[in-house]
1. Given that helix-only ellipticity at 222 nm (-39500 (n - 2.57) for each DSSP H run of 4 or more, over all residues; to 500), derived from a single structure, equals -5500, which label among 1, 2, 3 identifies that structure?
2. Kindly point out which one of 1, 2, 3 the value 2, 11, 17, 18, 17, 14, 10, 6, 3, 2, 1, 0 was derived from, the read-out being P(r) over Cα pairs in 5 Å bins from 0, in percent.
3. Could you tell me which structure in 1, 2, 3 was used to calculate mean count of other Cβ atoms within 10 Å over residues 31-38 as 13.6?
4. Output the label of whichever structure in 1, 2, 3 has the greatest value of relative contact order in percent (Cα under 8 Å, 6 or more apart).
Structure 1
Amino acid sequence: MFGLQDGIVSTTGVVVGISAGVENKAIIVLAALVAVTVEASSMAAGQYSSEKAVHQMDKSGKHTDSLLVGAGIMFISYLIGGAFSIIPTLIFNQPLARYLAIASSFVGLIVIGYAKGKVVEHHAWRSAVELFIIGGIATLIGLIVGVALKV
């Protein structure tokens, strides 16, 4: 869930910010693809490192999960999350692509938040709204920076 959520939120902020600051579709797509692949790699490395620390601290040997599988899951889930805003940007021209990227990402966040709430049996709609708000704030920040620094 973490990779999906962060992939959606971060990549949407980048896509919206870049698309608000430049008109060139190739630049928007390039920036989005660079951002999502670098961030997915960083998140996978962070997952690996933090889980390795847990394994090293666990003297009982209870943590036997695969570090590489965990890192791979994080990488793939981040890329999937990033696709929510990148696919509309690839298919459509601005400004429609920007609006569809935002809408797609917000729907994705709501669905993921709701599903998480159901799985943990704790206020599914509240969880959905929380993720929507988090994504909305990040998207707004990207939009503000993109408009402010427009080139």
Structure 2
Amino acid sequence: MTIEVALALLEQDGLWLLQLRDDLPGIIAPGCWGLFGGHLDPGETPEQALRRELVEEIGWQAGPLAYAFRNDRPTRVLHYFRGQLSVPLPALHLQEGQDLALVSLAELESGRVRSPKLGEARPLAESLALALPELRRAHSSGLM
């Protein structure tokens, strides 16, 4: 069975919004930095799912979202959307995960991101690592 997931590449002033996933056994990429988003519910489009997840996870209604790319994995289909984070970080209300941060491309490319809340660096989730080429393209073409 293939699971579909929608993920947000949200940018603000050249920085990307990340979620530090909970340290819970049994979830995908526990304790790793990932993107906000989640599974599609039955009958949802990827964009509908992403908009729902953003409200559930950070209490934020997204503005325009552009479909960026798709990645097909053996058991998951990942749909990535790009958009602008239109509010300051403190306006977000983290409901899922243990931290959030706005991070530079250079920090992402290091493979580890420091958690302001935990005071330690954590690795990137596979789904975020898969998005790095898109973030590099956005940076080099001035789309940020």
Structure 3
Amino acid sequence: MSMRLAPDKNKPSVAIEIPLTKPLPDYDLEQVEQPTPRDIDAILVSQGFRDLVDDARGILTDLVAHPPATPNGSHFVDLDLTGVPHLEITQLTGAICPGDEEVYRPGLWIVLKDTESPLNKPLTEVALEHVRAIVSKLMEKLGL
């Protein structure tokens, strides 16, 4: 599954879009490809999708508090060193994700913010690396 990161240019935050690309029977989400955004609306309000968002929130909260190792093997340790992100979840909701050739999918929309960074500066590459590690682990735990 793919994820799309969109860091803000003048804020220490990043939006993450995770489209669902395969059925998730545990959440009663069988038909994840739809021809119109309106068809996705019905999925986003379903109990199965709400359960997915609830599970994602619990897992993401834990991952933000206890981040996994980054791909280079370094662990995130909060020692209040410059450049170490102090991430918080500012948004977690459903999204309508456009796909290829007039296909739409439900997805997760997440916004993470570094609470210790200057308000008018973007996230550092170190922070973005930690975000990628967190989101990859979230996707793994959810079976996405």
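1. Working: 1: -30000; 2: -5500; 3: -10000.
Computed on structure 2.
2. That value comes from structure 1.
3. On the way: 1: 16.9; 2: 22.6; 3: 13.6.
Structure 3 accounts for this read-out.
4. The structure with the largest value is 1.
Read the figures in this text as sums done on the coordinates, not as results from a lab. These figures come from a predicted structure and were not determined experimentally. Cβ atoms are built from the backbone, for glycine too; each structure is taken alone.
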